[in-house]
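The structures considered in this document are given below.
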Structure I
Amino acid sequence: MSSNSVAMHFHEIVEAEGHLIDSHIMEQIFDSVVECQGRFEVQHFHIGRTNSDPSRLRLKVEAPSSELMHQMLAQLLGLGCSPVDGGDAEVKAVERDCCAPEDFYSTTNHRTMVRWNNEWMDVERQRMDAIIVIEDGHAFCRRLRDLRRGDRVVVGMRGIRVMPESKERDRMQFAFMSNGISSERQVETAVRQTAALMRQALANQQRIVVVAGPVVIHTGGAAPLATLIRHGWVQALLAGNALGVHDMEAALLGTSLGVRTADGRLEEHGHRNHMRAINAVYHAGSIRAAVESGKLNSGVMYECVKSDVPFVLAGSLRDDGPLPDTITDMNAAQDAYAAQLRGAGLVLCLGSMLHSIATGNMCPSWVKLVCVDINPAVVTKVSDRGTGQAVGVVTDVGMFLDMLARTLVNA
């Protein structure tokens, strides 16, 4: 039986504003209504007359049950539709630490506003999968584990406005990604466009954050990444224990995973070299102490210390050592990552699926992410995280970094 022949007992009037057509948001809105067995009626639609003007949509939506209406509104809210005359957001008090009310609102990574005391205010510290807390006239995202008894959290879907990121109006910037992910795309073009994004971020006084896996070292990317750090193109480095270990193995012993970086040949007894590097750092006391004592005098970690670029090494169950600087408490590591991502305008994810996806989940959708990996599946996972601002380059990370450093430093 079609939705046209089903009695629709529940209805709402919703509105949306933005670049609804060229970002394909309007068709997603219509599809969401139909998927929930509902009907829609366009009451008003105004098309922006220029490439900077927003379009406006007013829609009557109907559903055959309250459950389907609730499901429909939840989907529409994430697409930027908010109920008309919904009033202030509803809040409930947390009764026990880390326990939200059952009907709490779970955030997206898109810019969000809540209505409070008849006024709309921005939600601060925007990130996905968080809870909105209202406190002292401000609204901000808080993780479930950080909720405390007495916190007032937003519940339901009234008084909430979500603004999805629009497709880039300046299509030059992300032109190299406009047709999806492909290993056949010219790497030179991707490097050139990435360099342009980095220049723009610094011009806008935004931070460039690099998320890097140990493959950066294995593929010969340590030297160009160190060059970028030394010349001010990186404001924070986020990685795991392995990046630090193999970077210092290469700097101290000339190998990476026991393979000589000079000629690619296996070093005799090289399998223990990464443990020797960890041991050397423990003897020094820390990575900074190893640099200051003269023990460590090259590499990515060396340049971070010398250039005062903050770094976070997050531990995992499989780590050797780990290094004394590695944060083994996962909650603390998440907090340290999030702190370095504040103020970021661009994040470069280089050869690390785990840390790239984790970082993407912490970023609001207006922060651009460029993910570089030889494995298309990694690039797809990061690019599919819910924002048009995450793009991918399928190529060798070491080669990409070498070309990027040449473009930015030797230009």
Structure II
Amino acid sequence: MLNKVLVLSATSGNGHVRAAQAIEKAFIEKGGAKEVLHVDALEYASPFMRNLYAKTYLQMVNQAPTVLGWIYDETDEPWKAERRRMAFDRINTFPLARFIDNYDPDLIVCTHFMPASIVSWLKAKGRITTPQAIVVTDFDLHAMWMCRNYEHYFTALDETREHLIQLGAEPHRVSVTGIAIDPVFAQHKDAKEMRAKHGLSQDKAVIMLSAGGFGVGRMQDILNGLENMETPTQVLAMCGKNDKLKKEVADFAAGHKGKSNVEFVPVGFTNEMDEYMAASDLLIGKPGGLTTSEALAKGLVMVIVNPIPGQEERNSDHLLEEGAAIRCNNLPALSYKVDRLLAEPKRLAAIKQNVARLARPQAASHIVDILIKEHDSNVIPLRTSKRSWS
């Protein structure tokens, strides 16, 4: 049994944290370690770095997504400006390196590339020999996820694994498990029971509108795009921690009550997302890695709108290629596209079959099983920079 497991995330968006929580929960449920500690790496970073990864990122998602996409593409070259980036990370994360040294875990699992790079640097300098596992939280692989010193990568897709291998990763060090999500999403929950529990009508369609854990994106535009639906529908507007957005949705709902076939229901931050998904027929939103993986696990067809240029555009490409989602690029036509999908049960059923094929609800459990087995078998040798990528 492992003595201490350290799980490192970063609050750059909410998905990295949710993936880390899923890994932590799976370790605890399996009794795979005496102690499991999940730490937000940004708590041990400079105020400048915390602001850059957290506030600045969210501001760009809302106000300058095109710039965010440009940055994503410009930095997606293996080892580009590696020395400058590592110098920046080290200067701004001295407390994190010191914490890792002092905590002295038997295994480190990273769900964000920033702490993974710090761990890799500590290993290269010989300050630690702790095995590192890296859980990629999108369907595609960006160059920032690449580390020279690691023991295991976990990816969402076979294609992503092949991408890593073609870049020089050793095949036995890359496993396709899916993105780590809370094990609760693997539990079957009856749609009618969940609708009753959350006060939803049984005789209307239920559509979840997701804005992520922080409630970002063009929610108002999507609400306007849905108000002309012909299908009697309840729209669950998931506002996350954004209280201002929740009030705006509540005001919008009050102003439209009885004026259309759509009832708008604002929902704040909740720990029962799996239940709301179980109650829903469709999910409309941005294809973040965690939200998408949770929706797939619950058998939900996605209607993709407003993907963030960069990682969400690539997630969208994979879903569309696999026939597991549809996309609406013009929000004024959203009502038409959703009505049409709901009116074609055979088409909807075919997409759901593809959703079920892609779903990996046990991803966190699978990742933890592999890590426990490798530790118990003592088959995780240290990978050093002497055996670097090609």
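For which of I, II does Kirkwood radius over Cα pairs in Å, for residues 134-349 alone, calculated from the coordinates, equal 19.9? The value was obtained from structure I. Computing helix-only ellipticity at 222 nm (-39500 (n - 2.57) for each DSSP H run of 4 or more, over all residues; to 500) across structures I, II gives -10000 for structure I. If you line up I, II by FRET efficiency 1/(1 + (r/R0)^6) of positions 38 and 262 (r between Cβ atoms, R0 = 35 Å, to 0.05), the top spot, with the largest value, goes to II.
Of structures I, II, which gives 19 when relative contact order in percent (Cα under 8 Å, 6 or more apart) is computed from the coordinates? It must be structure II, since only it matches. In this comparison of I, II, the computed figure 2.5 for distance in nm of label points 7 Å out along Cα→Cβ at positions 126 and 158 is attributed to I.
With respect to mean projected area of the Cα convex hull in nm², the largest value across structures I, II is given by I. Which of I, II yields 3.2 for distance in nm of label points 7 Å out along Cα→Cβ at positions 70 and 366, as computed? Corresponding structure: I.
Read the figures in this text as sums done on the coordinates, not as results from a lab. Fair warning: this is a prediction, and the values are worked out from it, not measured in the lab. Cβ atoms are built from the backbone, for glycine too; each structure is taken alone.
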